[in-house]
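Following this line, the structures themselves.
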Structure P
Amino acid sequence: MKILSCENVSIYYDDVKAIQNITFDVDEGEYVCILGENGSGKSTLIRGILGLEKLESGEIKFLNGTNKNQIGYLPQQTIVQKNFPASVFEVVLSGFLNNKGFKPFYNKKEKELAIQNMKKVEIEDLKNTSYKELSGGQQQRVLLARALCSSKKLLVLDEPITGLDPVITNKMYKLIKDLNKQGMTIIMVSHDIHFAIKNASKIIHIKNKLIFNGTAQEYEKSDIGKTFLGGCNHG
């Protein structure tokens, strides 16, 4: 069952085509990895899906009860995010803001769900800790719990393990994989081709336009997959 459809999507920056005529679908429960070199338009595509970039042409459609305000989004971290002056619980709760409308306060159900999501990513013991005092790996878990508060169906992750050490990276990967096994649809931008082939159900490879759309197994056997795997020495 499709929950997202991108049809001939193009986005320009100052008359330069960042992405051009990209078409693909995402089915419920899929684990989609978006691959490509730096500057290939991966993050631009994600921002287009989220409604943060204007489409020059094409259409992005949310299907079967999904909309852009109900997407859990884990962006690349910035210095501002790393120094955000709030408690862990406050940051996680803020994931509900997109769906609150004019209601200024969090209700009991939202607070309970925030705690549940903190337990899922194993940070419930950090509830009252200041976010800016956490390690990079802990901060990413907090932002993942926040993203879970925004969505029950679809998580969009933009390089979620950037800057994390290998041990924390593997833990984050496992958390994301477990969420997918529990029914969450995942769209993740990644540089880790080996991880993508091992874990994703679908690979989207772009270089400002779509150059591959298929299963991880098909990608591994494709010319572009072999080329990228051959130039990648990390596991």
Structure Q
Amino acid sequence: MSDEVRRILPNLITVIRLVMATAFFAIIALALSPTSAEGRQWWGNAAFILFIAAALSDILDGYLARKWGVVTDFGRVMDPFVDKVLVLGAFVYLASPKFAEPEWSRAFGIEPEPGAINCATGVASWMVVAVLARELLVTSLRGVLEARGIAFAADWSGKVKMFAQSAAIPTALFIAVNPGCLASPNYRMAQMLSVWAMTAITVWSAVPYSIRGIALLRSISKDAR
């Protein structure tokens, strides 16, 4: 494989992931549009498969870029941008009122249990706000520090956070769009646990970044005196 192909391929995979993210949102919209129960299930499962493919492509392009030593400015900007578009966009859709119980369950011929969670996906609006707030905080810290010439790369807590989010999204979606899973208390419990664990991990992951960012900002202030 030529050096030119090695330089281009990781970035090409990133661009393809952006296309897949756009297709994922379009397919989710089709699943949420007024349609038959079979149509909702079919489009929902198509979106589930597409999200997993997009998440796996994120692992692949990063691996290839590091293996071949072809980390580029384009990749450094676009890779996290596409990841955030995919993940944040997915959570926005999963918290959509069109997934609301009991209407969603009844569309599949399932009578929801009394006291069922408000959304068939288990994702509440406040969870989306928490995820977004974390991303804005870390991005702001990174912008301030890198503008002063200090690298502020992702650390292990960010990787754990990304894994938790990438696992919770397809889990929540798959259970919501498949009537057999939606009617099962065990599946619904697994859905709830994955979503709540993801939210807790996302909020917790901001702490190491904040501690590291504040320490770096303080060191800059001391050096400036």
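Could you figure out which one of P, Q the value 27 for relative contact order in percent (Cα under 8 Å, 6 or more apart) was computed from? Traced to structure P. For mean count of other Cβ atoms within 10 Å over residues 10-17, find whichever of P, Q sits highest and give me its label. Greatest value across P, Q: structure Q. With Cα extents along the principal axes in Å, for residues 138-193 alone derived from the coordinates and found to be 54, 17, 11, which of P, Q does the value describe? Answer by label: Q. If distance in nm of label points 7 Å out along Cα→Cβ at positions 106 and 154 is calculated from each of P, Q, which structure is the one that comes out at 4.2? Derived from the structure labelled Q. When percent of Cα pairs over 28 Å apart is computed for each of P, Q, the one that comes out at 38 is Q. If semi-axes √(5λ) of the Cα gyration tensor in Å, for residues 74-169 alone is computed to be 35, 12, 11, which of P, Q is the source? Clearly, the read-out refers to Q. Looking at structures P, Q, which one was distance in nm of label points 7 Å out along Cα→Cβ at positions 26 and 202 calculated from, given that it came out as 2.6? Of the structures listed, the value fits Q. Looking at structures P, Q, which one was helix-only ellipticity at 222 nm (-39500 (n - 2.57) for each DSSP H run of 4 or more, over all residues; to 500) calculated from, given that it came out as -27500? That value comes from structure Q.
Rule-based calculations on the coordinates, nothing more; no lab input. The structure presented is a predicted model; accordingly, all values stated were derived computationally and were not measured. Cβ atoms are built from the backbone, for glycine too; each structure is taken alone.
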